[in-house]
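Colleague: Next up, some structures in structure tokens.
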Structure P
Amino acid sequence: MSTRTGIASSIIASLLRFSTCEVSDALIKLKHPTGGLLPGLDMFSPSHLSGETRICGPAFTVQMVEGSDKDAPKPEQHFVDAAEKDSVMVISAPPEVRSAVWGGLMSARAQARGVKGIVIDGRCRDLSEHREAGFAVFARGHSTLGQSPFTRPSLLQSPITITDPTLPSTSPFHQLVVHPDDLVLADLDGVVVVPPTLVEQVLELAQKGREVDEKCMSDLKEGKGVKETFAKWRGK
């Protein structure tokens, strides 16, 4: 069985076997400049920075704009109603706003649509409602303020740029473009984006990396030094 993107569901299941750290390591080996990291995003639900939650699916992208922007396009339907089953929604919000772009009602609808979770370059609210529902929420922060009148949705399923406002524009980690149907993997350590064209290579390298790390861990627990262990198994 395949997703709408043509990526086999077995591929997504295979990617779910690995942590974001293992996948980032694989992407770095493939010369990806940032290892696919979406910087500065943490897990807020089902719990804050704890637990075994891991989600993976094709990105369904949403670009938010300031509420005062009358010129930007408007979607024909509500952005959550448009979300696709088994996707991971990725929302980009204007960096200067301090209001949330996602709340408890949105999680309820997204769950009913079969969405795997939400990744927000911005803020969420209603944390207790997301946690009660067991819905995965990753965000840059949280707020008491709702979406209106501060922001509104604009473009759906268009490339969006996720920017870390704490970094200078010269940093390779300053921003990353997320395309619709990129594979999004998120867990306790953060959020990683994998281009579909690289996923097979990522799976192969992540498996090899896991096997090497397991050997390193075994030796280190037996009291061997880091230098000798890494030289033996990592070749450095």
Structure Q
Amino acid sequence: MIKLKTSVRKLPILMYHDVSPTTSKELTISVEKLEKQFAYLAKNGYKSYHFKDLMDLEKLSSKKNVVITFDDGYVSQLDYVLPLLEKYDLKATFFVPLAYLGKTDEWNTATLPIMTAEQLRSLPATRIELGYHSYFHKRYNELSKAEIKEDTELCFRAASENELPFSAVVAYPYGKYPREVSEKKKFIKQLQSNQFVFGTRIGNRVNRFPFKKPFEIQRIDVKGEYTMATFAWKLRFGKLF
């Protein structure tokens, strides 16, 4: 039997948060562990993408592909992630909650500093893509349509006033968005009306590209305590069993 060739390829999307010189637990990963993971991607021939790259593609040219994402715009990402991306010739997307530029993660620990607009502008576009992470870092499934509209408008205004080049992609805070069928349709339609092209949840599954559901793209969380064996497994399969 002759097998038909397909242009559909696997596309794992990794999700990180804070980076620390020493600590590696839960949503914080150590520089040492992060470097080992980036080295693994480079050694094994993974091609990294920005979401804006994917908007113009019908198929992926490489057999091994990955999207690397970091949430919340922490200063630690500027300090530790950027040098590693350059060292291993990788790209990443930083999802930023725009109400907190130059402040701290008030929705979480209220201690971790968030990059300023100036710092975000200093990031090289060849390495770092900026994506929306809402304005106030609130769960979309707990907001009304009017509140989501207001939050989005505040995002666009902040990006424009601060001359920040955001791509048309949004990462839902906490991975939350309306799940009831009719409400989800309204939510996605609202995103599309604002010219968004992609929306990401969590889900811990490996996507296939082209995306069948571009507003329900799944990301794989990478926790600080994971071993390299666990990282390699999640990269390939998504969920742990």
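None of the figures in this text is laboratory data; all of them are computed from the coordinates on show. Keep in mind that this is a model prediction, so the values were computed, not measured. Cβ atoms are built from the backbone, for glycine too; each structure is taken alone.
Colleague: Check the numbers for distance in nm of label points 7 Å out along Cα→Cβ at positions 128 and 176 across P, Q and tell me which is largest. Each step should come with its number before you reach the end.
Modeller: Numbers: P: 3.4; Q: 2.8.
Structure P comes out on top.
Colleague: Using distance in nm of label points 7 Å out along Cα→Cβ at positions 136 and 184 as the calculated read-out, with 2.6 as its value, let me know the right label among P, Q. Could you put the intermediate results ahead of the total?
Modeller: Details: P: 1.0; Q: 2.6.
Answer for the origin of the read-out: Q.
Colleague: So, one more: Where does the value 28 come from, among P, Q, when relative contact order in percent (Cα under 8 Å, 6 or more apart) is the thing being computed?
Modeller: Values: P: 28; Q: 23.
Going through each structure in turn, the value belongs to P.
Colleague: Looking just at distance in nm of label points 7 Å out along Cα→Cβ at positions 48 and 112, which of the labels P, Q belongs to the structure with the highest value?
Modeller: Comparing P, Q, the top value of distance in nm of label points 7 Å out along Cα→Cβ at positions 48 and 112 belongs to P.
Colleague: On distance in nm of label points 7 Å out along Cα→Cβ at positions 40 and 200, which of the structures labelled P, Q is highest?
Modeller: Biggest value here belongs to P.
Colleague: Another question about this same structure. From P, Q, which structure was Cα Rg over 2.2 N^0.38 Å = 1.07 calculated on?
Modeller: Of the structures listed, the value fits P.
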